[in-house]
Structure I
């Protein structure tokens, strides 16, 4: 007889296959049940949209320009790497940035917390959430805050850090805080999934929500764009469309028996070269789409001898690590490979195997100059406002560094 855990895993796998499928299913099937759930979910989404549109639900505003990054589908589209990329771009343009994230599944999601004050990381990953914690590690000079109430969190951040601009992570569906630039990310390979809303498909909102975007960014995209991407671009015309790739990078290599400093560690130094080339490895990850990570590892020249996937945001236990080490050893591997997002969730312990940690950098390629101009142009009105205020005070506004 199957255990409850095994039955749950089997059901989750079956649901995952249905969510990814595009074909028809029998009338009396799990897919039909999920479709019924999608109808109810869609009705709830439309009701919520209507409440915002008619002013029943209020939209808060902060006295700073706000850029939001989000997606239309459940699952990874590269929001965290793009938030890191954009924070670096804004910093390069002379702006002091505050990042505000929900802190999904974190201990501070409901209460709110300062993850980093721009000098010191003040929370562990359990309190911050894995993605906000990773952003804080990658952007040691940028304040990062979490809280389900993004308006209250951003307002508190303005009082404490006096930023020039607020960057909202994963906030396309969060309409309780007004934004000046609404960036929507779509996976170039599966931009709209199977076209169904949750739970029958991956869509968080109906496709009509594309109209709320000020710009669309296709991620994991090779240029030139294909016909599906061009069709979507025509749907949202005249809004700009950008194309970027995910460039894998080695964040660090932890030798066997070296202690994993874990979530409290400072950013590990990057290793030169590609230590994965021709190396037999055992890969593990807990992402929305683990298979994309397996493809990345293979694409870097590694010889994958085995993989182990967990659900997104999985909390790794010592038992999980023992299982990974045992499976890797049985496959003849002496090296584990995982993502930087998973690395922050590993328990503090030493591993008997080498560990390679991979991250992703956003690469706009030939679109980079156009992308940079778009961001600068959208913020130009705020630069003029800052100039007028600074002139009255006899000071220089930091937004002027952009121009």
Structure II
């Protein structure tokens, strides 16, 4: 279609008909900052009914770690509570009041670790983000799912704010309260869709798996996540980067500041690549010319020197040792038959995901698939494959859907 002047016409995006949620329906509650106010709200929670909507706000990118700086809860008959965990770091009163009621969170894995640190751990769970994935929704962010299923539009703009700010601005608190305002209604809508699709049991197993997993294990060699380090080729450079990363991490932890705000990854990589021989050479680097970095020049240069002095046998390997298969891009050269097995498995899972309107990564862990077809069992029958999947943490619904096609893929020998 073209315009009268002959230029390509631009299709207008239809305006959203969603109703904006601008304020909590019961008004904005005061922030709970005292033990007396917390006890009062705990009693209200105990007297409420049904699931409890839960959310937490962190200060990612501003503070060290992922602790909660605001906890939002809402329950029918109890209203919304905005709890400040800075003066109230132990919320076992709230935990006891909730009891074994179902928690409703969106992307639960993001919030459960910081909630556990302050005494909040669910015994039953409904994750609306994961439910939206299983239901085949095209967009699974909270705002998108709420708009799609409930017809409301949520406020945007404060999710990446520094929630350690005190006092918290009123508009931030409105945003936080609205995040739990309709979460239980969203849960009910998604539960209805899953029931219609025959996926209620899938969701139950997924939620139980989240609860059973517990807190994530500490990352191995976290310094290897430094952005831009792929340009550092030698083990000596990696050793220097590691000592510099550790010096930054120690300082960031002491100051309770996000490491990237103490020294950006790009500055660390640039310093290691430049290999300055004096503090003066270090601060002459463009990324080190700021006043803050000049004040810490001796700290950073000391870390560089320590890395240069590491004995050869203490230098890190180019890649961390692992018990899994090699990177997929090397399979064709290392084991062409394994590459064929992986191709067959991926094709089968893609078709299955389309059939059930479920993302492939939710059908089965990609890592588990790779491990299976890289080192398949000698007798790759569906029952044997099912046992391998079960041992690898797959849920029964996943095993039932994928065992046959994966057995076929694992049986490829040429």
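Only the coordinates and a few stated rules stand behind these numbers; no lab work does. Just so we're clear, the structure is a prediction, and the values are computed from it rather than from any experiment. Cβ atoms are built from the backbone, for glycine too; each structure is taken alone.
Supply the structure label, taken from I, II, corresponding to helix-only ellipticity at 222 nm (-39500 (n - 2.57) for each DSSP H run of 4 or more, over all residues; to 500) with the calculated value -11000.
Here the read-out was taken from I.
Please state which of the structures I, II yields 14 when relative contact order in percent (Cα under 8 Å, 6 or more apart) is computed from it.
II
A value of 3.2 was derived for distance in nm of label points 7 Å out along Cα→Cβ at positions 74 and 322; which structure in I, II was it taken from?
Comparing all candidates, it corresponds to I.
Given that Cα extents along the principal axes in Å, for residues 138-273 alone, derived from a single structure, equals 51, 43, 31, which label among I, II identifies that structure?
Here the read-out was taken from I.
With distance in nm of label points 7 Å out along Cα→Cβ at positions 114 and 330 computed per structure, which member of I, II shows the largest figure?
If we compare distance in nm of label points 7 Å out along Cα→Cβ at positions 114 and 330 over I, II, the biggest value is for I.
For structures I, II, which has the highest computed value of mean count of other Cβ atoms within 10 Å over residues 98-105?
I
With log10 I(q)/I(0) by the Debye sum over Cα atoms at q = 0.08, 0.15 Å⁻¹ derived from the coordinates and found to be -0.64, -1.25, which of I, II does the value describe?
Structure II accounts for this read-out.
Name the one structure among I, II that FRET efficiency 1/(1 + (r/R0)^6) of positions 210 and 282 (r between Cβ atoms, R0 = 41 Å, to 0.05) of 0.35 was derived from.
This figure was derived from II.
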